[in-house]
Structure 1
Amino acid sequence: MFHISDKRDRAALFRSRLQQALQDSAISRSALARAAGVDRSTISQLLSETGARLPNAQLVAACASALGVSADWLLGLTERPERLAELMAQSMTVTEAPRALVDEQIFAWHREAVGYKIRHVPATLPDMLKTRAVLEWEYAATITRTAEQAIGASEDRLSWMRASRSDYEIAIPQHEIMSLARGSGYFEGLAAETRRDQLAHLATLSGQLYPSMRIYLFEARRVYSSPLTVFGPLLAVLYLGRYYLAFRDSSRVANFAEHFDWLVREAQTGAREAPALFDRLAGEV
């Protein structure tokens, strides 16, 4: 008896959603019948309150296609009327990542996530923690405006981000910090004085802003991560170089957050120890 009742309930929900989709799409019953390849009377029967049976899968799929909704939604299997391809398009986007200090898209994501924990794995060092001298060395040859204009605008944005209510966790490969101290790899050619000042700056900020900002250093030979940022439960963004790959599906965002938390658990240097390490390395440059 319960099984029959369940079928009737689902048939009633199908009727309701089919009617709603017809109204939203402004498609007539006759037009829907033609698109589905059935008589108009068949559509009328589907919408009749006396009908207690669901149509076959082929007719459900045909109606869904004609009305621009998903068959699962018509059948009550999901609360989202969008088709799978549309849901995927909404949950994952590709955005151009300009090589510039003032990145409007990144700033917009930070504003959207104000108040949430932001987990960040930078490509080198986080821009918000770089000294002016390092920014000038790194970006002067690639930004479209003058270095002075771009860095001034960047400092304004980064000051806003530092003053926001967000909680920041930053995981950096330890070899990046060692490369900065030694002037090797990415930081080859950067003057010793500039590297020393940058390390001292990291030591000061990581101490002053703790615990609202926590820096962890992980050993890339044991664990690995692509550059990414997880903006609370809202979205996760992978940095590919030329593009950002942004995910808004809650399960994927949770996966990226879990990945970041794994980096923190496996960190070779914890947030409490990071300031002392930066200070020691600055003294050795």
Structure 2
Amino acid sequence: MLTRILIGILLIASLLGLLYADEQCTGAAVAWLPRQRVPAGGVLFAASALIILPLLALELSRLLRAINSQAPGFVWTACVALSAFIVGCALQFQWNVVAWVAANVLLCALIPTVVAALRKKWYAALTAFGYWILISVWIGWLPACWIEMRWQIPAWALAWAVLTVKSGDIGAYFAGVAFGKNRMAPWVSPKKSWEGLGGGILLSCVVGAALTNALGQPLVVGIAFGALATFVGMLGDLAESILKREALAKDSSQIVPGMGGVLDVMDSLLPTAPLALWLLAKSSTQAL
């Protein structure tokens, strides 16, 4: 428990430091960039592309390989994820040439699917296409949604949005420990309870309402975001739990002491990214 709390504090400090650096670097003159200035989210994009996405690709490829030895390896997984991530971020950054290259790499990754289909190996074709969809969406496009949010809202608001999502995890954990009796899905995650879900929704709604109030939006938006983020984040957690159970793994890796891997830390943040973008970022552009 103590290790988990300390690592959680370090992760929060790292996120705040990264967002502070992003805020400070935004607008700085850089001649080789398309706009010749660092765009909002530029530092966050670089950190994601160079550190977070490769780690996610490594962990996901290991889990998939543990389930199916014919699953994509790290290199293919990383290329697909990074290409989808770049394409997802291209619009706000105006990286036309880079986005064109990434899009072509993403399309080339479909070659195994096409070859298998031409040979009428339908199972192999559908399996390869399924891996392509899973990787490009889960660890490619979904992280890009958080980068797009940073392009539209201040760094502090993005940090608050992340806190809203993780508040659902925190509230669910402590409420589950204190009051959990009715198990939600014991065959997937024996510790998750409906009481924990209720506690997570309550805490996340409070934090979300405070966020939208600070952004000048109606409180109902924050409450809705908090409730939906907890529910969607729980689905992301359960989806990863199913994958880990099939791979006979307790955690996606051991890189984060007390918490497992990067995928374990981000399992709720990834699926809630489009929700946050839809509820918070679009209307915040006008509010600010």
Structure 3
Amino acid sequence: MSEVWDVYTIDRKKTGKTCIRGEQKNLGDDEFHLWVMVWIKNPVTGKYLVSQRTADKDTDPLKWETVAGHSILGDTSVDAALREVYEEVGITLMAEDAKILATKVALTYDGVRHNWIRDSFYFETTEEPDLKKATTKEVIQTKWLTFPEIREMYERGDCCMNMGDLYGFEANPVPADRYKDIIGRVVKGRIDRPMGSFHPRHPSLYYPVNYGYVTGVIGGDGSEQDIYLLGEKAPVNEYTGVVIAVYHRYDDNETKWIVVPSDETGKIREDVKIPDNDEIYAEIAFQEQFFSGVLVR
């Protein structure tokens, strides 16, 4: 029987529609399916669990991967992560132990539509995989490997392409207090790519939100710190605002600060609604779809 998936808007609201596995190419411009990757680490050995796909898989037969799969009808992404781990490798994990490594919204790349939202989870356990308990028989064998060993396998071409994301975050979640001195800071700067404009060197990249920088603060790339200014309904040239979150890119030396308009004291303007995580991911997906990262608040 084919899997049935919920269909979501870009900000992860269910549309009430469903999609059958294999028919996702028929999704509309604002219709997305949800899938998960699950990184499992043994905290004693420091090794990560990988598994080899069966020979009868339609894609990437006999390749190695981390646990991954789609959220089926009624699942949350955490539900999907726990279910996929048990189905594929016979390990029972607990929802309260889940940590988000990254959330990614993929729109298009090189002219190809993707229309998916992916959550990458991190768990620690000393429980050994048991393929006799696994219910889907998708896995031939499993291994616990170090990060360099996984990288070597990937570079040999022995792994699924999605394993390449491990290059960025090395399966370690960003500490919750990493940006505690930034979040809540009042900042000022200029908007050099206002809402409705296009990237000066990549004319296909359209800016649906105001994008600019913090005056006098240098970011990881040696230039002034980039920000997304959310909450404005029209293009602006400069701003005063408060940092409500940081988007931490794993595969780049830059972070992006998420700012909303405020007064000099940090009081957020009364006409501005503070976006939740899903709304922020949706608003910055036009650019962040090309990177792996996580929102820290």
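With distance in nm of label points 7 Å out along Cα→Cβ at positions 128 and 160 coming out at 1.2, pick the structure among 1, 2, 3 it was computed from.
1
Thinking of 1, 2, 3, which structure, once mean count of other Cβ atoms within 10 Å over residues 64-71 is computed, gives back 22.1?
Checking each candidate, the match is 3.
Suppose helix-only ellipticity at 222 nm (-39500 (n - 2.57) for each DSSP H run of 4 or more, over all residues; to 500) works out to -16000; of 1, 2, 3, which structure was it derived from?
So the calculation was done on 1.
For which of the structures 1, 2, 3 does the calculation of Cα extents along the principal axes in Å return 55, 52, 32?
2
The value 76 for volume of the Cα convex hull per residue in Å³, for residues 72-111 alone was derived from one model only; which of 1, 2, 3 is it?
For volume of the Cα convex hull per residue in Å³, for residues 72-111 alone, the value 76 is produced by structure 1.
Laboratory data are not the source of any read-out in this text; all were calculated from the coordinates shown. Only a predicted model underlies this, so the values are computations on that prediction, with no experimental measurement involved. Cβ atoms are built from the backbone, for glycine too; each structure is taken alone.
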